[in-house]
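Just below sit the structures, each encoded as C-alpha cells.
Nothing in this text is a laboratory measurement; each read-out follows from the coordinates by a stated rule. All values derive from a computational prediction rather than experimental measurement. Cβ atoms are built from the backbone, for glycine too; each structure is taken alone.
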Structure P
Amino acid sequence: MSLSAKDLTVGYDRKTISEHLDLDVPDGRFTAIIGPNACGKSTLLRALSRLLKPRAGEVLLDGRDINSRPAKEVARRLGLLPQSSIAPDGIAVAELVARGRFPHQKLIRQWTAQDEAAVIAAMAATGVTELSGELVDTLSGGQRQRVWVAMVLAQQTPIVLLDEPTTFLDIAHQIELLELCVRLNREQGTTMVAVLHDLNQACRYADHIVVMKDGRIVEQGDPRTVVTAELIEEVFGLGCRIIDDPETGTPLVIPRSTVVRLA
C-alpha cells in the first residue's frame, strides 16, 4: 500500500498554498508532519486524502491517481480524521462509530459480525465504550474527538491520516491516542500520518518526520537526525537546546527563555 504526491500544487480559491511538492509516505511507518501555523500541513493532508483536488500534479494511491478512483474504493484503503468534524444532530456514539463501516458494505447494506467486531474494538481502543449510548452532541470536546478517532479506526484501512488528532484532548488522552497510533503501526502495520503541533510528541512517537515551512517541505527523515536546534530556529524562529528525552532517547526541544525568573 503506497501513498505519494508528485509535483503537487494546491490551494484555495485564488490563493496557492504549496507548489511542486514531492512526498513519498513511508509504507508501514508512523509519519508526523510538523511546521508553523499556516505553513500548509493540513492542506497537504487534505490533498493526500482526496478532500482537496490539486491544481497541478497528482496524488498516487498504489500507483494510481487517487482522484480517478471511486470514493468507496479509496475509503477502504485510506481513513481520514479531518481537523474539524460535525456529527449529525441526535446521533449516538455507537451509531457514529458504525458509520466507519460504510465503505465495506455492499449496495444492499447488511450488518455483519465483522462490522460489529470492528466497532466494538474501535470503541474499546479509544476508551469510549461506556459512552456508546450517549448523544455525540452532549459530549465534551475531548470525548467527541475520541469518538471521531474510533470511527476512523472502525474503517480498518491500511493507511490512516490524522489532522491534529490531539486537539481538545487533555495530556493523558493525548498520550493514550499517540500510543494507540504506535501500536496500530507496529502490531498491524498500519501506515499512520499525523499533523502534530507538539514537537516533542512528534519526535517521541513518529519514526519519520516531515518539516514544512511556507508551503514547502524543508526536511524529512528520522527525528534523531532531522530535528536540530538550527532547524527549529530556521523553521519556527525559536531558540532552543535539543537534549535526549530521558524516557525514549528521542530529541527533546527545550526552548530558551529570555525571562529572568525571580527568586
Structure Q
Amino acid sequence: MLNFMENVEAIPVSDWTANFVSWLTDTFAFLFDPIKDGLGDLMDVITSGLDAIPPVIFILLVAILAFFMTGRKFGLAVFSIVGLLFIWNQGLWDQLIDTFTLVLTSSILCIIIGIPIGILMSKSKIAQTIITPILDFMQTMPAFVYLIPAVAFFSIGVVPGIFASLIFATPPTVRFTNLGIRQVSEELVEAADAFGSTGPQKLFKVELPMAKYTIMAGINQTVMLALSMVVIASMIGAPGLGREVLSSLQRAQVGPGFVAGLSIVVLAIIIDRFTQNIYKDRSK
C-alpha cells in the first residue's frame, strides 16, 4: 500500500491554492486597496481620538462605567484602576490604545457580519447546512494560516490583522445568533403570527429581543477571540501589546515579555467583565 501511494502523483492542492489567491489578489485589487485605506484611516481616527484623552481621565471613565455596569459594585472598578495604572506605569499606554483599537474595530465588524448571517441560518435549513461547515473550517484552521492570504490581500500592517481576526472571531456570533433565535418559544412565534406580524416585525420585536442574551454571549466570545489574535497579528505588523510580546520573544527577554503579556491579561479581564455585565445586568 505504501509503495502504491509513493507511485501516485500528489494532488497539487498547494499550487491550486496559490494560483487562486494570486487570482483573487489581481482581480479584486480595486476592492482590496480601498478597504485597506478605509480601515487604516478608521483605525488612525479611533487611535487618535483615544490618545487625545489623558490616561488619568480615561482610567477614571472606565472605572465609573465599570461601577455602574456591575450594579454599583467596586470590584471591577478597583481592578480597572489598578490594572490600567500598572500598564501606564510600565510605559505601555500607547500600545494598550493600539491593541484596544484593533480589538474594538475587529469586534464591531464581526458583529455587523455575524448577526445577519446567524439570522439567515436560523431562517433557512439550506443556509445552515451550507454555512455550518464553513464555520467549522474557520474555527479549526490554525490562526497562523489566515495571515498568509491576509498579507497577500492587504500587505503588511494592521488591516491584515483585522482580516485575520474577522475570520477567527466571527463564528461565535453567527452560531449563538442562530441558536438564540431557534430557541425562541414556538408559542411566542405563533402568537406573533396570529396577530398578523410581518417577517421583519416578528424578527425585530419578538425573536431578537428574546434571543438577545444568547446573542450577547456569542458577542462576548467573539471579542475575546479577537483579543487572542493580538499577538498573532503582530507577526504581520499590527501594532500594540502583541508586538511587545513578539519582540521580547525574538530577543529572549523574559521580563518585558511578561509585563506585556500581563498587560494583555488585564485588558482581557476588563473587556470580558464589561461584555458579560452588558447582558447579565439587563436580564435581572
Structure R
Amino acid sequence: MSTAITAEGVSLGYRGHPVIENLDLVVPPGKVTAIVGPNACGKSTLLRGLARLHPLSAGRVSVDGQDIGSLSRRQLARVLGMLPQSSIAPDGVRVAELVARGRFPHQGWFGRHNSHDDEVVMRSLEATGVADLAERRLEELSGGQRQRVWIAMVLAQETDAVLLDEPTTYLDVTHQLELLDLLSDLNAERGTTVVMVLHELNYAARYADHMVVMSGGKIAAQGAPGDVLTVESIRSAFALEAEVIPDPVTGGPLVVPKGRGRRGHEATLS
C-alpha cells in the first residue's frame, strides 16, 4: 500500500529562529520525490519535521490522514523509515546487529527475533552490498560502507515510506548510482513512497517522479522534473547560470552549469 504524507501549515525553527514558516506539502504516494535547493534553505529541517525528529512550531504532519503526533514511536516506525544526515551507533556494534535494529517495530514486547527477521536482515545486507561485512564492527568501516549499512537498517524496517537525507553522502559514483537504482526498484516493486534530499540536481532529475525545489525556507517550485528544472528556476533558487539540455540516457532534463570553465580560469591567471 502506498503511503501519503502531508504537511499543513508547518513551521520549524531552531532556538526561536524560524527556518520554515507555514509550509504546505503533499508528497505523492507511491512515487519518488526529491527535495533540492541551496544550502541552508530548509531541506533537511523539513525532512526531519516530516519524520518527527524535529518538533513543529506550528502546523500538522499526517501519514495516510493520521497526525504523526498521535502515533507511538513503534507505530510511526512501522510506516516511516528515516535515514538522517548524521547517525550515531553505540561503540562496538556489529553490522548485522545494527541492521537487525530495523526490525524493532515489527517485534513483540520482548523483542524476540524470528527466522523472518533474519531473512529480512540478510536480504537488506545483500541489497546494499554489505553482506560480507555482517560480522565487522561499524567503526572499522569506511564512510561509504557505514552509509550503506545505515541504509540497510532502513530497508530492514520494511515500511511503506522511506525518508532519506542526502543518502549518497560518502559514496563513490558507482555506489551512488547503485543506491539510487535500489531505491527506484524498491518504489517500482513494492510501491514504496520515497522522499530524499539530494544535492545532485541531475540525480534528482533522473530518479525522481516529483521534485520539490526549496529556497529561503519556502517551496519555490514543485512538479515533474521536466517542468521544474528550467534555466529560470535554477537561476532563481540557486543563483546559478546553467543550460538545461536533454539527458542522453533518459531524455529528461540535464543541468549543465556554466561557470567559467578551465579556459576562463587560465585566462584569469595569465
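Figures for the structure shown
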{"read-out": "Origin of the derived value 2.6 (distance in nm of label points 7 Å out along Cα→Cβ at positions 189 and 245; candidates P, Q, R)", "value": "P"}
{"read-out": "FRET efficiency 1/(1 + (r/R0)^6) of positions 77 and 229 (r between Cβ atoms, R0 = 35 Å, to 0.05) - structure with the largest value, from P, Q, R", "value": "Q"}
